[in-house]
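Input: structures, listed below.
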Structure P
Amino acid sequence: MSDQINDADDAYALDNQLIHAIRDAISSSDADRIAELFEPMHSADIADTLEQMDDAQRREVIWLAPHVVDGDVLSDMDEGVREDMLEYLPQEVLSNAVRDLESDDVVDLLEDLEEEQQEAILEVLEEADRVAVEQSLSYPEETAGRLMQREVVWVPEHWTVGNTIDQLRSTEDLPDQFYHVVLVDPSMTPIGQVTLGRLMSSKRSTKLTEIAEETFQVIPVTQHEDDVAYAFNQYHLISAPVVDEDERLIGVITIDDAMIVLDEVHEEDIMRLAGVGEGSLADRVLETTKQRFPWLAVNLVTAILASLVIAQFEEAIAQLVALAVLMPIVASMGGNAGTQSLTVAVRAIATKDLTGSNVWRVIRREVLVGLVNGIGFALVMGGVGWIWFGSFDLAYVIAAAMVINLVVAGLAGTVIPVLLERMDIDPALASGAFVTTVTDVVGFFAFLGLAVVILL
């Protein structure tokens, strides 16, 4: 473990040295030195390095060594940084960058451009590539049509291994990377696919239908990209053919593109649960402020609601100061328990593990977990209350309030995201504010209400 930590520290130190070296070269306008530093780097590392620079430094890199940025670098780059760079990247550099990209990567780049810039890029593409990209752009955003690449390897279903190998060897424009050969019937409907491994290890006389994969999924072109990513994850797909409304083969989606979508979905869920939208480190101050302000405003409203509950018990709090000392504990524990249940529920909804068939079992489980945890912490806080303030009644009040709020937290943390999902509202986006409000209001009301009844 210590060796791994040291390796990580060494890598971090090297990264810092590289960044400083590039910045020094920028300061001295040394184009040759900039090119020398970037030359051995992988496109993903170049993208990361540019993301760590500020906008002015990136402009200098483009000005001094524009060839550093190619299509792969743009594809690997954070979307926010890429949008900024596309505004000042020379047209010639941008055009050269997209020529060697697969059609799905070209579509991904063009989505961030103004119509005028899109036209300029499309003009430099070969006729077939331009038509393919334009057709992909005609499909709705965040669908399989935008995600797929048009370069797909297909052969007639009656072919043998020998026919297929000979065809592949004689074809000059095969995709740079592909994992399957798709089998199609005379109407161009995909009926199966064969992995390259099975193809190369089988005899030439073997029919392709005999070695086709058992797991075969077809993706409709209008299917939402979240559902596409789910299918890849659920059925362990490597690639899947995409079909139009007539079930004809028009493209293919590969695992790398599907996993990017899956990662984006996971990241969006985490960011939304924290109330920060889809922001990134590259966003400007004003953009970040606009993203976070609405959720801070919602939290302010929930805090005011909780304060209104507290205001109803002013006299009780004035008579017994211990209530003011202990009541934040009840609300805080409820909020944390609610967040735990909420996170599990939102994740389960996103992965389609939480459905109508098991929702009541999950709700029952979370309520029972809240009950057991509530009893455990009730004993702890009851003891603390008795030792701290020397009052058995006060210990009973906080113990009972703890049980009530943790049970409600488990219930709210599961039910609220389910209800929001049923109303077609993103549970990751809105659940947090509702759950916090419920646990704060119930926590304060249960604790202070019991205190009024029992202690005063």
Structure Q
Amino acid sequence: MGVALAPCAAHAAPGSTQAGTLAQKHGHAGCVTLSGSAGACSKARALGAARSIAISADGKSVYVASPLDGLAVFDRDRGRGALTQKAGRAGCVNDPVSHADRCMIAPATDALHTVAVSPDGASVYAGGLYGLSILNRFAGGALAARPPGEGCVAEPASPEPCTPSATVDFPTAVAVASDGRNVYIGSPSADAITIFDRDATGTLRQKADPEGCLSAKPTHGRCKSARWTGIATLAISPDGRNVYVASRTGISVLARDLVSGTLSHTGCISETGSGGRCANGKAMKSVISMTTSPDGRTLYAASVNGDTVAVFDREASSGALTQKRGRAGCVSDTGTRGLCANAKALTAPAAVTTSPDGRSVYVGTLNGIAVFNRNLVTGQLRQKRRRAGCVTETGSGGLCENGTAIRFIEDIAVSPDGDNVYAAASRSTGRETGSRDSGVAIFDRR
């Protein structure tokens, strides 16, 4: 950790304010961007419009997916949290057509929107315009393309030489089960989740019809039917028993069979109740990101259009979600007419994540990061006091800490050791020339 914990912080009481504060690293160590942000950051390649970030379970590697440049590959110093891009072609991955920034070539790595690392660290999965790319990962974090026919999955009309799947159409969400045995792909174009078995080599095989997918569109029996509209993101509970699907109509709860990995719809929650089909909720307009707490007792959902984060209790055996009552059920930039607890710096939240110790929740927004303490008993959120409650590029008139390279945060991740927070920003800073500049901001977590 870059900064030592205060005495007795490891034994802080539930809801303690002594942990989770963010401090951006000094100088060039505090961010990596395409241009170097006028000398404020380190330069890196393949970070155009950075969209998604994933950290390996061993904490050695950070991968950043971008729609413009493919996949950037970084080594992470586990002592300091600093990022160093791998040299040469090993530092990035792109498709055979783009050849961006002299990167390693792999199929289906064009216009990437999502990336995930398997729990065993052997595979990296990245989804984009032409399907899902499957990459082998070595112990040092370097990636390698797989043999032809095994390196990607895509819908049949894709120009890439991939294994065909009718429901893997421009995937924007990928989630790997904690046991590593299944991979789930969300594709808004198909309005479907595709279910794959994963073997010890990282190879994916879609389950046989109709267990291989759930779709809200007609598939003539090829998939099981679903009731959502416009998939945005997926989240898997830590115990592996549930997959949660966020869409324009709310959050759907899917039960996951721990042996087969198949999914079945068990319930849903939406702002309108969906004509009685779902439980009623609030502060759930256009949920774009979700996270579950490490203990599996709470789910947090960020809504980009409502400037809110909704808070749900999760029932352990069924996975059912119940929104907390009263103002504890959500935090809002405006308080949402008294329905939610008030918060600051929550404009257009696009990403939400929980720290491994369960004490902190971080929300990436249009202008920076909102920082919350999480009560370990109830799961309730309380924004840190004063300037510690947020980090923005301008400091928001003294309400927040100042930061660099944190405009338009698209994704946010905490290292497995809990020492660092990394935020992928699609437009890194107002000081930059050119809209393509973007990157990753790096924070010590105190």
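Okay, here's what the table says:
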| quantity | calculated |
| --- | --- |
| Which entry (P, Q) yields the derived value 15.5 for mean count of other Cβ atoms within 10 Å over residues 126-133 | P |
| At a computed -22000 (helix-only ellipticity at 222 nm (-39500 (n - 2.57) for each DSSP H run of 4 or more, over all residues; to 500)), which of P, Q | P |
| With Rg and Dmax of the Cα atoms in Å derived as 29.3, 93, matching label from P, Q | P |
| Of the structures P, Q, the one that 11 was derived from, the read-out being relative contact order in percent (Cα under 8 Å, 6 or more apart) | P |
| Answer label among P, Q for the case where mean count of other Cβ atoms within 10 Å over residues 118-125, calculated from the coordinates, equals 15.5 | P |
| FRET efficiency 1/(1 + (r/R0)^6) of positions 238 and 390 (r between Cβ atoms, R0 = 25 Å, to 0.05) - structure with the largest value, from P, Q | Q |
| Distance in nm of label points 7 Å out along Cα→Cβ at positions 62 and 350 from the coordinates reads 3.2; which among P, Q | P |
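Every number here is computed from the coordinates shown, using simple stated rules; none is lab data. Everything quoted here is computed from the prediction, not taken from an experiment. Cβ atoms are built from the backbone, for glycine too; each structure is taken alone.
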